[in-house]
Structures are given as C-alpha cells and as structure tokens.
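Below you'll find the structures, each written out as structure tokens.
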Structure P
Amino acid sequence: MDLVSIKFAEILATFCDESIDSITPLEQSGSSRTYYRIHTSSASYIGTQGLDVSENLAFIYFSKHFSSSGIRVPQVLGQSADNRFYIQEDLGDQSLYQLLLSGTFAHSNQLYQYYQEAIDLLVEVHTKGSQHINFSQCYPTAEFNQRAIAWDLDYFKYYFLKLNDIVFDEYALYGEFDVLTQAAAAIERPSFMVRDFQSRNIMLAGDKLAFIDFQGGRKGPLQYDLVSLLWQAKANLPMDWKESLKDYYFNQIRLFYQQDKADFEKGYWLFILIRTMQVLGAYGLRGIVQRKEHFLQSIPFALENLRYLLEEQYDQLPDIPSIRQVFLNYYKQYQHV
C-alpha cells in the first residue's frame, strides 16, 4: 500500500470495522487539496489530503459546528494525528451545477425550486448556523474586513489585469480600490460567510441539499454568499430568477436581522462587483496559468457579468471611472478576438 492508502486505512479503523476495497482519486478542483472516494464492502467515504493543516482544521471545526446546528454538511468521521488527512461523509456526485447543465433541469421550474431550497439552506447558515460560532477558527482570516477585501481586488489586478497585459494607471486603480474596500468594509458583517456558496458546492444528497467547501468561511456581510450563488458566472441564471431569488432571501433574512431594503440593495450590487472581480482573478490563475478547463470556460461569462455591471448598473456602484474605462476598452477588444 502507498502512503495515502495507509493513512486512510488507519483513519478508517478508528470508526469502522471494515477494510478498504478501493481508493479512487477524484477530479481535481480549484484547490490544492486532493480528494479520493474510498469504498468498503458496504459503504463509501470521501478521503481528503490537504497539506495546509490550518485549512484542514478549519474545515473539521466548521463541519462539526454546522452538523451540531442541524445544517447539512459532510460530517468528518476521522482524521490523522498530523491533521493532513481526514475522512468525511460521502454526499454523492449530484451537485446543483450538474442539474443546471442537464437537459432535463436546465432553467426549469424544478431547478428554480432547487435554487429556492439553496436559499433556504443559506438562510439557515446565516442564522442558526452563525450562532455560537468561534470565528477564531477561521482561516486565513476571521473576518471579511478591509484587508481581506483588498486581497481580493489585488487578485483581480495580478491575475486578470496584468495576466492579460491590460494597460492601466496603477495610481488611479489603487485609489478606486480604496473606494471599493472602504465602501464594502462599512457594510455590517453579522453572520458566517461561506465565501464560495455556489452551485458546484451545493449537493443534492438524497432529498435534501447540503453544502461543501466552507473551510475559507469567515464573518462577513449577508449579501456576499447570495451574490456567489446568484451571480456564479457559468451558471448564467436568468435575470428574473436573480431578482426573485434575491427578494426571496431578503424576505426571510429580514425576520432575523434588521435590514433596510435600500441599504441591502446597495451592498448587494457592490458585492456583485467585488465578487466578479475576485473570480476573474481566480479564473486567470486556475484557467490561464494552470490550464484548468472549467475555469477557462467560465471567463466569458464573468466578463459579461462585469460588462453588465459597469454599463447597465453603474449608477448602483461607487464611482470607479478608471476601472470602468479600462475594463470596457478591454471587453471590446476581447469580443473581436
């Protein structure tokens, strides 16, 4: 047996009397973690190998916290002494994203219902899932504050603007980054923010939705996770879905948090912009640099989202004329490539 198999066999023995029949590597995602499907004679599990111990510990803590709150996430069943390996519950292969791509469900009434259920799940996370949570367990930062927002904008600069050789005035760019970070940091951060709450990370486990990939979560604004779900680039949800699902979320969350509709909307559009810039940076790194096909395919959809914001919803945003002009010039060139 190789080292990976030995480690998982040792962990399995701590909670199960069966031995491993097979271990199959799963398709690599955007992270540096490696996942395996582990089969025994009667069950299957997901094995995770992660070199970043702090990140692993964050996942393990949040898995236990959300499970104890009655929120459906994969439970961690055992871990190695060095915390570099752990085994979690197998929630299957059916994600909301796969339903979106299927001919049966694509933009159907049934799919809309699943998105409503995803909103219900998100409300649970933002309410009872955010109670008694120890934010010091978050990694790499406990809060989506001004510095963390600035990191995301730098991601956009280095892995989208510079990677595509887009010419810009760096002094003007950082002035507008300051405008965005100050505006975003001023928005209340009352709950746990999953950070990557999008359809690829929402699983249909039996007859109930569950979510995965929450190790990067932190204290943050309510709007960010909603934006991650509704404005996921390649999901390309119809605009009327985005509007009705946003209102569906707001009408539920206002029962738990005092929310002014106009202020909520202002934050909503701001975080669409910041999230879109962040994912373009991620798509640059994962797609252009690392050549991962899913991220390359997502770039045109994210570009269209950013064009829509900067052309058709600009009055909803802080004034960022330099970013706007630089991007729209690039967008016109991109369309003719």
Structure Q
Amino acid sequence: MNFQIKILLLSFFVTVVLGLMIVPILKKLKVGQIEREDGPQSHLNKQGTPTMGGVIIAIAITILVIFIFISYTKDDIELAKKLIPLAIMSIGFGLIGFIDDFKKLVFKNTKGLKPAYKMIGLLAIAVTYIIYLIKIINLGTDTYIPILKVYMYLPIWIYIPFAIFVILATTNAINLTDGVDGLCPTISAVVITCLTVIGVIFDIKEVVVFGTIVIGICLGFLLFNMHPAKVFMGDTGSLLLGGVIVAMALYLKMPLILIIIAFIPVLETLSVIMQVLYFKKTGNRFFKMAPLHHHFELSGWGENKVVSIFSIITLVLCIIGLICV
C-alpha cells in the first residue's frame, strides 16, 4: 500500500510538471478548440482553448510505466513485463485520437481521420490486445458475471467478437463523455479507482499498479482541465482513457462490470443513439442536445453541477459494482 501511495503521488507530480510544460507549447502552436455554434452558448468563449492535452496523459503513462518497469525488474520481472501491454493498449488508442486531433487542428481538416481508417486502427489494437490476453498470458475466455458472482466460459468464436465490441463501445462511450470541463477525467478516475480496488480484491498486481498510475495522472490533469479549463484532452485523451478502462476490465475478466460502474458513459452513448433515431423518425429532437451532459447544460445546469452530479452517481454505482463482485 505504501508503494502504491508513492506511485500515486509521483504520477500526480509528473503530470503537473508535464502540464506546466506542454500547455504553453499547445498555446504557442495554436491548436485551439473549435466550438459548435448550435451548442451551449457558454461554450463559445472556450473557442481557441488549447486541446490535444491528452498528450500529457500519454507521456505521463509512458514515463511512469518505464519507471515502474525499471524499479520492478529486479524484484518481479513478470509483473514489470505485464504492465507493458496495458500501457501499449491504452496509448495505442490515444495515438489514434492524436492523429484525428492533429488532422483537425493542425492540418485544419474538419473531418479529421477518415472513419474507416479510424476503425481499422482501433480494430487492429483491439484484436492484438485480445490475442495477447488469450494466447500470450493464457488468461482464457471465461468472463465474470457480476451479482451472480460466477465465471461463464465463452467459446473463443464468441469471446473475440464480444471483446472487440466491448473495447470499441467503451472507448466510444468515454469519448462521448468528454465535452464538459473536467467531466471525462473525473468519471474516468472514479471508474479506474473501482477497477483498481477490484484488482486489489483479486490480487492482480499489474492492474493495481497500472490503475494507480492512471488515477494519479487523471488527478494531475484535472488541475488544468477543471472549469474553466486551461486545456482540453481532445480525442487523444478520451480514447486513451477509454483504452485504459477497457484494458483493465478485460484483464480482470470483468467487462460486464462496466455496465454498472461506467453507466454514465453508457447513458451518454444511449442519448446520442436515441437522439439520432428519434430525429430520423420524427424530425424533432428527443433531448435538447446530445450527448446527455449538453442536455442538462441547456436545461440550466452549470458545468460544475454536471460534473459533480455525474461523478457522485458514478461513485455510488462503483460502490454497488464492488458489492456485486
């Protein structure tokens, strides 16, 4: 526990230092946020705020994992090695987001990375990680069923498409949660904390160490991202955090627990789906604006209220999730 506290504090410190260095660089490069004119009017004054801040998270994870790898190599080489795939999976998704952000903000290509190329990239990373879990560390395809507290064996031909769906759905859901100052890193930090606690319960040390690293990083990033934000994470950060969450959940054999503990991102996704389907059928909007957090903003909620209530709900759901395991 003492070691984990040190890692948490070190992760926080490294992220703050990186933020102080990188945010001014992003300002100088003029990679500013582009706000929708049909969105909440309060967001228009965010126009030009530096984005692609997810690079801070990616660099921090890289530094911390290398540090832990070197520190653990003498005592527990297997643990050190198992951290690498978790980091690669997460940063790989962040890289796809970075390319998308880079095309939009630097090359001024409003469409960003072509959806087909984006999907190919995400699929390649997802399949590689799944193969690693099944073939390299022989994790198996059994999946934990929350509430029932039993493992269910899935044939590999069912498990692989199921795991791919979970990976893509989770990263997309976390990506949609990004849109209000501090919301995505706060929700992610709470969910990752829950997964880390599950790692402690089941004594899966690599998940505990990796989760602790990312929690510290999220807290450090929040100093720059809470309202009023000095930097936005962009797809670079939101896809990366989605990668972290789903990589940990699959490693724990508990992808289904995300339905409970990540219910806010699930709702964000459902709100977008409902909005599109309802508009196609009736020509009207079901919500004032989707994703869901924008609906509440347009209903009069301030950004801090949205973050506070969504985070409290996530915290309660995480407690319920822990009871279910």
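No value in this document is a laboratory result; all are computed from the given coordinates. Computed from a prediction, not measured in an experiment: that's the story for all the values here. Cβ atoms are built from the backbone, for glycine too; each structure is taken alone.
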Identify the structure, out of P, Q, from whose coordinates mean count of other Cβ atoms within 10 Å over residues 232-239 was calculated to give 28.2.
Q
For volume of the Cα convex hull per residue in Å³, for residues 88-159 alone, which of P, Q scores largest?
P
Structure (P, Q) behind the derived value 63, 45, 43 of Cα extents along the principal axes in Å:
P
If you work out relative contact order in percent (Cα under 8 Å, 6 or more apart) for P, Q, which one comes out largest?
Q
Once mean count of other Cβ atoms within 10 Å over residues 272-279 is calculated for every structure in P, Q, which label goes with the largest value?
P
helix-only ellipticity at 222 nm (-39500 (n - 2.57) for each DSSP H run of 4 or more, over all residues; to 500) computed as -24000: which structure among P, Q?
Q
When mean count of other Cβ atoms within 10 Å over residues 16-23 is computed for each of P, Q, which one produces 13.1?
P
